[in-house]
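Coordinate-derived values only; no laboratory data. All values reported here derive from a predicted model rather than from experimental measurement.
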Structure 1
């Protein structure tokens with residue numbers, strides 16, 4: 001698997017673990033999703049990203065309210081814009097589509113939206129079904 005190769009090349013980076021978390025999320029392997037997010041938290045150096053990772057882990061632990069509070073605190077962190085797309089993923093999973101699209105708008109303003117996950121992850125179908133998603137694609141000029 002190419003993601004494993006990325007992990008070999010950068011064992012202290014969060015990118016490989018984040019990619020694996022998305023992969024396991026799409027396959028429904030919640031145990032491994034949690035493991036990879038825990039690794040992300042251990043190796044992530046960006047403070048704003050760490051807040052979002054913590055929120056994700058709180059949600060996985062069934063602490064929805066804490067997760068929302070942590071996401072709210074993350075928006076005040078320096079550099080939030082470049083990781084806002086991660087917050088959008090957590091908001092989408094929580095089911096708060098308004099906050100999800102707000103975070104996507106922030107990510108769009110900082111030109112930081114890796115659309116690969118959004119286009120293929122089956123758990124994001126509710127986001128893709130929302131008319132705001134089509135508008136976002138038009139803004140990004142993605143067919």
Structure 2
């Protein structure tokens with residue numbers, strides 16, 4: 001299995017001379033945890049948690065689409081989140097090619113944010129590593145267009 005780094009590919013669309021942006025990357029859920037200070041060993045802190053969509057690939061794709069560019073996202077998600085994430089891309093005018101995995105959950109990150117806005121991130125990106133060379137080749141038509 002090939003590890004895919006976050007990458008954006010640009011291709012000319014010869015039919016109308018416009019550009020299509022293709023993002024190969026991660027999409028998942030960010031748990032932003034607002035804390036005053038890091039808890040000590042064995043200590044429990046009460047915190048505020050904000051849950052949202054994230055992933056560097058997702059963020060790039062949404063930014064490109066909001067800038068008016070035709071955007072395609074290629075990535076992997078956990079099977080339980082497939083429909084919701086597909087809906088997210090559709091609502092943002094992004095063509096999504098999503099591989100779903102039954103055994104691995106969607107990309108998830110816990111982001112600890114302190115009162116000075118410093119952050120520490122814990123992430124489980126395993127599903128993103130299931131994006132293979134074969135998935136890219138299978139969808140080559142989008143890259144070549």
Structure 3
């Protein structure tokens with residue numbers, strides 16, 4: 001018979017939502033809002049020893065034209081998570097944003113994703129993609 005040397009593991013599935021899950025949720029919302037004309041892409045980014053992901057906009061109708069918006073990284077603890085804007089127009093600088101917990105991360109993402117620059121990028125990609133589909 002096997003002996004459990006781990007102790008009580010019943011609570012291992014509880015805890016904060018991982019940053020990647022939050023990013024994927026936002027990617028799904030974007031795809032629905034744009035009817036698939038603009039997608040959010042979440043891809044692994046090499047940031048050893050941290051875990052990292054790049055969030056980009058992708059326009060499939062434009063030969064998968066891609067615009068990198070930001071990169072995130074964090075330790076195994078999930079938080080703090082750091083946001084590295086890839087375009088100065090998104091936040092006014094490329095200064096790293098440190099998010100101590102899930103709530104602050106969501107607030108920071110709201111500012112980044114809801115910025116006028118990001119909305120302008122999305123509008124442009126939707127317009128161009130629609131024009132390509134209607135030819």
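Here Rg/Rh (Cα atoms, Kirkwood Rh) was derived from just one of the structures 1, 2, 3, and that gives 1.09; the source is 3. In this comparison of 1, 2, 3, the computed figure -22000 for helix-only ellipticity at 222 nm (-39500 (n - 2.57) for each DSSP H run of 4 or more, over all residues; to 500) is attributed to 1.
Looking across 1, 2, 3, the calculation of Rg/Rh (Cα atoms, Kirkwood Rh), for residues 26-89 alone that yields 0.96 traces back to 1.
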